[in-house]
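Multiple structures are listed underneath, in structure tokens.
All of the numbers you see were taken from the coordinates with simple rules; none came from a lab. Remember, it's a predicted structure, so these values are computed and weren't measured experimentally. Cβ atoms are built from the backbone, for glycine too; each structure is taken alone.
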Structure I
Amino acid sequence: MNIYFGFDEVKKIKNAVVTTGSFDGVHLGHKLILKRLKDTAQKINGETVLITFYPHPRQVLYPETSGKDLLMINSRQEKIDLLRNAGLDNIIFVKFTKEFASTSAHEFIKDYLVDKLNVRKIVTGINHHFGKNREGDIEELKLLGAKHDFELELIPSQDIQNVDISSSLIREAIIQGQVQKAKIYLGHSFFIKAKIQEKGQAHFLQMGYKTKKLVIEEKYKLIPSCGSYLILVDYLQKTYKGLCLISYCTDSPSNLIDLYIPNLPELQSELESVTVHFLRPSKIEKDPVLLKSAMIKDLIHFNQIEF
């Protein structure tokens, strides 16, 4: 998969079949759209292209309302990995700014999709709007297609609605710690791709349990609710069983996330990359005292836990 950061980086794409969207989570609804994209590209011997934006447009346009507390299911790297596994050919990350938001619908199609990508087909929903103030619609796309020699492939509105519903449900499930429910919509386990440090919280070590600190660098990454979770951790091409101990809540000033992975080998450097797959919660608890007690109990009985 080719990864581009901005249209100026894009190399020649053969018979570009394009869609746009956040694709946060790359869940089952997104995969249906990607399949439609791939099927369309195969018919014309073309390549699939996803145009996506960062930060999320709502975070830029509505920072005090709908974008204020918006957190993402995937970090950028997690999204890249999922889209690569889904068979996408090209992804273009476009930095979303207020200046870019002022681009008119006609300018967006002409300057970017036509001039930069030489688009052959656009795959989109029937209620899709684009450009400044969402002024562009399907009728304008049809007119522009006739003018610039590209075609539209319309996705039924019900399928698009299911994508939007799924994204909201997944975020809500993760916020509540319901990672098994999230998996149903995602089609894969919710996961965090991050770094770990050798030393976790001191009070776990004082109890005789050496934990690792999980370091999440992306500001808007969604984290499950406070609690203890059964996890699988990928590290150096091997998988290990463990616990993820999330002991921060929404009113806490710091992110305190520990991993207890008893069979993990010694880290080779100060920071090491891991992928943490969440299987199910053991205990979700907002009360700090009860939470700490539940975590210690899970640590003590770790070897008896069924994964």
Structure II
Amino acid sequence: MESCTSVRIYVVVDNYVDMLSANEEHVKRLRMDYQFSPKGGIVQADSGICFVIDTFNGKTLMSRVMIDSGFESSVTLHNMKLLGIDPKSIEHVLLSHGHPDHFGGMLGVLRAIHHKVPFTVHSDAFIPRSIITNITRADWINKKLTKASLGKNGAVIKETSKPAKLGYAIMSTGMVERKIEFEKEVPKGRFQIIGGKLIPDEIKDDTNIVINVKGKGLIVLSMCGHSGIINTVRYAQKITGVKKIYCVMGGFHLGHPDIPKGKIEKTVNELVKMDAKYVVPLHCSGLNFKFKMMQKAPSRFISSGSGTVMDF
């Protein structure tokens, strides 16, 4: 896999906003002085996630890729404006999987991109899905995600379950191999609708992102962690041939109330063993994971949220 000399990662949308934390070596935040300024603006959060990734060769911008869209396009486009990102400059879009907190704002953002754009997605994202528990029932949660609506709004759809190049030194993992025993999930209340029948949904379309930074190693972005973040990192190493891990960030799917505490501790321990220089939990990672990661390896932990910009 080719390597870039540097990468800029914009956290356009996350579940959280933090206007108080200081900037750090690799991290710039839209802080209180910006948000309170008449020339600035209030950064917004929603229950979703969206990244824009720029890769560079020297000072030359080589690629600009968007991953997911957040829940509401109004929030995503608002934050893009504050971050100085012109939607029309986006060259490739990846949808990580077919859940509304990842595709909900997609049509509005595609309209703002306003040109034909390659759109990589796993075909399972379009299979009808429902969430049914003894408390709630949400039928066909991805009904609004259709190939017709995406195409009408400019997406040139590329369906694949394999790793795919998205831009310079950026690739998607495709479907991640799931080998780690403690990361195996038993689907609870998640179903696909196939042939009119409810089938347990393993979310096999869970797709993640790998960036190779020269002299640093891999940055692995997990959008929701349904495959398990350790599975995802190891698979990224396998498909790229690069062993060194520089940064692991994104949604680790450890924030749900039924996640065993043992799973969180094992995940933290494995990330430390991998010697990732930075760990940046977002979206669905959960407070318990963040707390344990800060306890175990405070120098590796980076707090993030909507409006954070990271340069590596």
Value 11.0, calculated as mean count of other Cβ atoms within 10 Å over residues 62-69 from one of I, II, is from structure I
With helix-only ellipticity at 222 nm (-39500 (n - 2.57) for each DSSP H run of 4 or more, over all residues; to 500) computed for every candidate in I, II, -6000 is reproduced by structure II
Out of I, II, choose the structure whose coordinates give relative contact order in percent (Cα under 8 Å, 6 or more apart) equal to 16 when calculated. I
Test item: mean count of other Cβ atoms within 10 Å over residues 14-21 calculated as 20.9, pick one of I, II: I
A value of 2.4 was derived for distance in nm of label points 7 Å out along Cα→Cβ at positions 150 and 222; which structure in I, II was it taken from? II
For distance in nm of label points 7 Å out along Cα→Cβ at positions 38 and 134, the calculated result is 5.9, so let me know which of I, II that is. II
Given 131 as the derived value for volume of the Cα convex hull per residue in Å³, which of the supplied structures I, II does it correspond to? II
